[in-house]
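As structure tokens, here come the structures.
Here, each number is a calculation from the coordinates, and none is a lab measurement. Quick caveat, the model's predicted, so the values are computed rather than measured. Cβ atoms are built from the backbone, for glycine too; each structure is taken alone.
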Structure 1
Amino acid sequence: MKSSINRRSFIKRGTVAAGSIYAAKYLGFPQILSARQPDDILDCAIIGCGGRGGTHIEQVLLQKQNFAALVDPDDKQIAAKMKILQGKGVDTSKIKTFSDYRQMFDKMGKHISAAFVAAPNHHHFGAAMTALEAGVNVYCEKPLTHDISEARRLREAAAKYSKVATQMGNQGHCGDGYRRLCEFIWGGVIGNVTETHSWTDRANGGVGPRPPSLPVPKGMHWESWIGPAPYRDFSSDLHPHEWHGWYDFGNGSLGNMGCHVLEGAFWACKAETAESVEMEYVRGGSDERYPLGSRIRFDIPARGNMAPMKAYWYEGLNPNAPGDKFGGNHAAIGAERNLPPLIAELQAKYPDEELDRGDSGSLYVGEKGIIFTKTYGADMHILPRDKMDEIKQPPVSLPRPNVNPFVDFMKTCRAGRTDTATPFEYGARLTEFVLLGNMAQHAGPHNLVKWDTAAMRVSNNAELNRWVHCEARKGWPV
């Protein structure tokens, strides 16, 4: 495997860190340093300051950790966050700023103990891999990577650098809902699950060609923003948020919400892979853009004592919604939402349930009953709700972190441990499962995609394999 960081630079940094008092005080090289005390302070680098990056900064502030570096190709984003930190009493004169995470790691990797990655999806792999190879604990937003090959390689790297703490941001995995769902399904409360239905109102896609090119705004380091992706001119439909809807940079609504909403099917139903996937209908989209709405079927083979099942994904707008001028965040409400037909049937049967009120949710259909969960696995219960008082509930068997993933990650790093709630080993597998849905979207409606998990390839359509591994531009981690 080709290294994603200059080896000479890495060895030099390792030599310096091993002999410095600074590295002993902070946690810059977890594979070198011995046990740390729980009150150690992390020197944190925030990679991507807009959007979710603001939440990362807020969480580091709440945990009273140190800011060592801010990285963002948009000078305005850095300036805005520096102003916020100043208002919170942080001495920003000690914070280094960069437009490129590669430069940050090269210049001060030995002074970083934890990196928080909130850049667009096409940067997740490069930033996370560079952190791993530099021995820096790393937290990365979901989906962990932009393509399936990156997920496999990052999972392998996390195993290799096993003394580095890793975490994929996934709130649901730290909470009670999905853990209780696992206990119910594994305990046979609803019998064999035959199908699941998961939905989100996100419409991260579009229609039509690329918008006109525009001059790069002052203070925007566009080459750094494009990074490993194929180059294109700046436009209003990419930065700061609309990149989600473009193949080259994001993963559509699946990338935005799939790791949250499909985790119940993945974890509780042990659906770690699919033998095939198919997009059953689509609304919008193009050769470069994800759809505004689609339904995808995952065909899950038998797993241990679990029978084969179907996992369905519904996103954005239903196929009959008027107009296509949606995108960015949430779809329109009411009849335009793309919801499972089963919801209407259950709503009529159980009018007090309000199954369609949240932005996302899932239904788990078993031989002996149906379970409902909201986003992140919240409000897990059997339908109807009053049945929960009648059944024999399984015992609590899974641990409950009961903290958000940021707190879990920082506490783990400060204690010198690596046992986070959602390490890359798990996050990469969940990401790979979710991104199989993107393969169905690339294939188009009614085109079955047969997936060979062991070979990591589409077996019935060789053209689709270009989306399994997207080539990086020269100079970027590959």
Structure 2
Amino acid sequence: MRIVLFAAAAATACALYATWVEPNRPVLRRVTIPCAGLSAPVRILLFSDVDFPRAAAGRALIRRVAAAEPIDIVAIAGDYLDRGAVLRDPRMLREAAREIAALPARCGRFLAPGEAESDAVESLRSGWTPDLVVVGTNERTLLDTPGGRIDLFVADVRADPAPWGVEASEGRPALVARGRTVTSPVTYAADEAASWGDVEITFAFRLDERAGYLDARFGWQPGAGPDDDTGWRILRHEYHRTFRLRPRGSGQHSLQGRTESGYAPLPGLWHRARITLRDDGSVTRIRARFWPEGGIEPAVWLIDAADGGPDRRHRGTIGFAARYGARAIADLRVTDPSGRTLLAEPFDDGERFRSRWTQRSRLAAWLREAGAHPRVVLAHNPDIVLDIADLALTPPALVLAGHTHGGQVRVPLWGPLYTGTALPRSYASGSSVYRGIPLFVTVGVGTSVVPARFLVRPEVVIVTLQPAGSP
């Protein structure tokens, strides 16, 4: 009985401590990270997950630190604002703006939007001028710091298509992407591909999540913007998990036949697809079939449809699009009716992929450019390092992130219970290196879901970028 009473008392004490004590005891953390290309140290005030107007103790510490120490850059790694009332309350937004304005920074203040902030980013930008804070642009900002110029990329991943890259997937070369809420297209861009007519397309694919979106595109003509593209799509997504045929673009179509395949690929397994496009001058016929890799290819076409409309699409290149979850494409081949190979793409060469395929990820475009200055990424979710790693380009000097709350509750000898990231739990807080990419994740200031912290005290961080080689 005494043991039960002692355990109950201990549990009650831990719950009271986690609810009333630890969340109100923020600490100042100092971190030094070597950075090649600087001539003098650069000091960054980093914090995240404030959920203004909550976390009063943490906000007070942020103000004290900013008033007492010389700061070059204020970096807010998302979720500064409470996701509910504040974003809809102009008065609270003005109060939050005054609090940010009270943080001196010689080179500027920057906010990488969290989930709710990203949904309201345009209204934030209309009320918060860049002189106050630069809100996630998915573009570079060149900062003249005491140590030299820094190339800063402030990410809003919910507004930027996830990048595609090539890497080994389960031991085979593949085109990979980790989709987000915005559709991520990739298109084969060789000059002759725009005039391809009758083609047969084969490829292998794997979806890692049942709700994963995959869109195979052909007879495709890219436009000036993502809404201007035209062509054919065979796609499946989180609300319609079997592949179906759809035309893309305005115009008159007369689509008849079987457009629904009934094929729902199992996640985590490789499958194969065969798609044919034929046009006889009056009708365009599209057929497709799918099957588990290693199995027997069906004798019948699961999709078999024809379009006799005047605006039917029957010439163009190929591509793919992604959203939600990870996917991989391998062994892509395009042939004409005579069997002549138009494209054989094993996705085993990153340089060839980058020279022949186009995508709309601004993160990918930024990393592809030659960097003359140290590069720093500010993001809310540390999962952005997964995208950077897939690109297989020269990594940035540092990625700064928040979002995880360090797990918020840590179990002794086990670690954080839940981190909200696809990265291993060991990357949930502090300094680490993921596949050659330096990463620092702050545990943040406030709380999420449950107003408690246990063995994860809230923190405000001064990150000092130290010239590489200096003591």
Structure 3
Amino acid sequence: MVAGDQSDPVDVLIIGGGPGGYVAALRAAQLGRSVTLVERKRVGGLCLNEGCIPSKQLARFAAVFASVKAFAGEGMPALAGPPDMAAFQKARAAAVNTLVGGVESLLKSAKVTVVSGEARFVGRTRVCVQTGEDAVRFFDFKDVVLATGGDPIPWAGAPFDGERVVEASRALEWDRVPESLLVVGGDYIAVELAVAYARLGARVAMAAPGERMLPAFDTDLSAAAQRGATQAGVDVRVNAQSESPDGYERVVISLGREPRLTALDLGAAGIRAPFSPDAQMRIDRHVFAIGDVTAGVPLAHRAMMQGRVAGDVLGGKNSAFDSRAMPQVVFAEPEIATVGAGEGHVARFPLAALGRAIIEAKATAGFAKLVFDGEGGPLIGAHLAGPRATDLIAEMALAIEMGATAEDLALTVHAHPTFAEAALEAAEVALGRPIHVRPKPVAR
């Protein structure tokens, strides 16, 4: 049944229920706005259902599998048999369903109305939502937030076929480890998948189109990531512009994402893309854009923060988005994390000088590299390689936000023995008074 042009008035309409969209919905609702959220699949978006959560679960599964084999020489019995991917998939689905259910519960408690369907503009303040094969609903909104996410960029070398040649998220659904795998791309998603499947026993080649893996990261981090991937068994090939997919059982394409905007019919609302929202996430007086539809690195935590800002502004609060301390992380071998600037007064501390790293022998190749605004100035960047780097980068981001100096970090007691001590130790290197590495001679 077609609803015709009868329309429902809504206060705030959010199109897209991913990490940016649902956070914006919850924050705006907390601040008193009446919110309607339109999602074409499941709330949580790509991140929760097909990306961040499943991929990190695969990374952990592969890391534990590899670690147990490595500990066979330290008294732990060796594993018997290959990894059980069918059991892994059951655990993955259960974790995703738990998190989706949690988000759905939060939205319900906040009295956010969730509409399932595909949205498109039919006027400047009107949206049509296809809720079924022959069913539509119309909504007239006061404010709208565009949070539709992105689609994978295809590869000219082989089109997606959904079976052998797939986008990265589909590679998280396999119920067995392929014998051979080609990963095309050099971003963090490509690195994570390549390392995970190599650890699980696949013969993996990685074709990075640029001069190095992780081209957006600090060069030392890129080098550490490449060394780690190689040690994990990945055949890393850089400057691989014309790699052939022949000879591989499976091919994964991870060349980035582009905004998913075509289905919205933006022209009907007089909205132009690409989007470069202001600090309040506005692209027009009553139109906001957040997440992967905006210019910048497609990160779930970036989308969440943008969602918080948009929700605050919709609720009448004075809020602004600042990306200067936006962390980026890679769950591979080793873990990689970066935030802030790459150039300035650099202090580096090797994890090989940490007691905790000696306990976890493979960690000794890692490092903490801190960047300060001149000697004695505030921290402006941090680049970490090693275990728990993806967690430890939060301290560095906080230090940048608060304007902490090397002296501040050095005076902050860090528990021993932990990897977090690397921050204190690197700060003491910056101050010229390190304890656990030899100080460099003072130039005269």
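Work out Kirkwood radius over Cα pairs in Å, for residues 58-105 alone for each of structures 1, 2, 3, then name the structure with the largest result. Top value of Kirkwood radius over Cα pairs in Å, for residues 58-105 alone, among 1, 2, 3, belongs to structure 3. Ranked by Rg/Rh (Cα atoms, Kirkwood Rh), for residues 162-265 alone, structures 1, 2, 3 are topped by 1, which has the highest value. Which structure, out of 1, 2, 3, was Kirkwood radius over Cα pairs in Å calculated from, if the result is 24.5? Structure 2 accounts for this read-out. Work out which structure the value 0.9 belongs to, where distance in nm of label points 7 Å out along Cα→Cβ at positions 234 and 290 was derived from one of 1, 2, 3. Comparing all candidates, it corresponds to 2.
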